[in-house]
Structure I
Amino acid sequence: MQVISADSHIDTHWLPFDLFTSNATPPMKDRMPYVADTPQGLKWVTHAGVSFGFAGGVGSTGKPYIKGSSHRADRMAEHGLYTPDSRKAHRLSDAQMRIEDQDTDGVTAEVLYGMLGASIWLRDPEAAWEMARIYNDWLVEFCAHSPNRLLGLSSIPTHDPKRAADEIRRVARQGGIKGLDVSGGEGRGMPLYHQDWADFWNAVDESGLPVRFHTGADERA
């Protein structure tokens with residue numbers, strides 16, 4: 001029997017530390033998230049004061065791992081999930097290690113959501129598009145390691161329906177992904193049947209890719 005995880009994640013705090021700063025265009029580098037060594041530990045932050053949680057933290061918000069506070073987290077910690085090398089990609093963004101963890105759990109494949117809430121938390125729509133481009137390009141290379149087991153969804157912000165349509169067409173031409181993860185929560189206050197979304201839906205139709213609208217809010221525990 002095949003077991004497929006339909007809602008797995010590669011959230012921002014699990015990504016390679018220099019992913020965004022190394023791949024951003026020069027004007028955007030200072031607006032990208034990066035990892036800072038703080039008195040509390042390594043954290044994903046921006047120069048504008050936004051925090052994405054602890055590097056290699058627990059859950060989608062990057063909480064610090066505290067032994068004994070969660071049985072599930074303790075079980076994962078036993079396999080080295082919360083003890084990453086501070087200068088390398090974390091376990092969940094290392095394709096080979098991800099496959100090894102699938103084997104441990106008896107999982108055949110994972111549908112991978114990424115950067116949950118990042119385009120909202122960043123509070124910088126222009127930088128959010130740059131983040132999405134960089135992540136989506138990285139995701140293709142990541143999933144290429146095992147395309148039948150790593151089923152990536154490209155991250156599509158919704159600050160601007162036209163730019164969302166352009167990014168859908170770009171990732172569709174590029175190939176290597178299995179669907180579109182369209183973030184909710186930031187939008188423009190328009191319903192999805194508004195005329196301004198027409199080209200977005202045209203791009204979705206042209207791509208032939210499934211769409212998943214992921215809920216989101218500007219709340220981090």
Structure II
Amino acid sequence: MIIANQKPLGEIMDMLEGVRRVLVLGCRGCVAVCSAGGDKEVKILASAIRLGKGRKGEEIEVVEETFVRQCDPEYLEPLQEMGKDFDLVLSMACGVGVNFIADRVPGVKVKPALNTTFFGANLSSGEWKEMCAGCGACVLHLTGGLCPVARCAKSLSNGPCGGSQGGRCEIDPEVPCIWHEIYEKLKGFNEEASLETIMPIRDWRPSGHGGPRKRIREDLLP
């Protein structure tokens with residue numbers, strides 16, 4: 001899922017300079033799961049905004065709302081009308097949601113309350129870890145299901161760098177060397193010999209360097 005963190009409150013308050021009526025809009029998708037933009041976080045941020053403005057002697061009306069998702073057009077339909085009643089929509093979705101509102105509801109000013117960080121998995125309560133870079137050219141079938149693009153500090157394609165020691169990454173001894181883990185994983189399946197095959201130079205074009213990516217399923221089109 002997409003992992004995000006709330007922006008510093010001071011940065012958010014700067015966005016609200018001169019705003020008299022704001023809609024704090026949460027999302028029950030990924031950002032709710034990672035405790036960054038769901039119903040609870042909407043209430044906390046709305047309260048912080050009211051308190052911050054009150055301390056400065058400034059008036060602001062803060063309305064709270066949460067959509068199922070902010071990245072699907074059907075869930076944005078209510079915003080077409082209700083959004084016009086606000087000076088600003090403060091989106092607590094990931095960057096996809098902010099972009100989608102800006103595209104689909106052009107008459108509404110929208111700004112982000114979150115910093116979108118990575119694609120990750122929930123390891124435990126309150127802990128998420130990056131595991132996919134969304135590069136568009138997946139090699140997990142060759143690496144035991146472990147991603148060297150996202151989980152190697154240098155995104156190396158043909159084994160560890162010279163700095164890894166004892167199965168740990170040179171950037172931080174607390175971080176495992178993913179190539180060490182790839183080797184151990186493949187060895188457990190008696191497939192470590194596959195690592196002797198040199199991977200070709202990586203084609204980074206599918207990763208977005210040719211512009212925004214788009215996928216179309218013809219069988220799903222109306």
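A value of 22.5 for mean count of other Cβ atoms within 10 Å over residues 31-38, calculated from one of I, II, originates in structure II.
When mean projected area of the Cα convex hull in nm² is computed for each of I, II, the one that comes out at 12.7 is I.
For distance in nm of label points 7 Å out along Cα→Cβ at positions 63 and 167, the highest value in the series I, II is held by structure II. When distance in nm of label points 7 Å out along Cα→Cβ at positions 127 and 151 is computed for each of I, II, the one that comes out at 1.5 is II.
For the set I, II, ranking by distance in nm of label points 7 Å out along Cα→Cβ at positions 119 and 175 places I highest.
Where a number appears in this text, it was derived from the coordinates with a stated rule and is not lab data. Everything numeric in this text was worked out from a predicted model, so none of it was measured. Cβ atoms are built from the backbone, for glycine too; each structure is taken alone.
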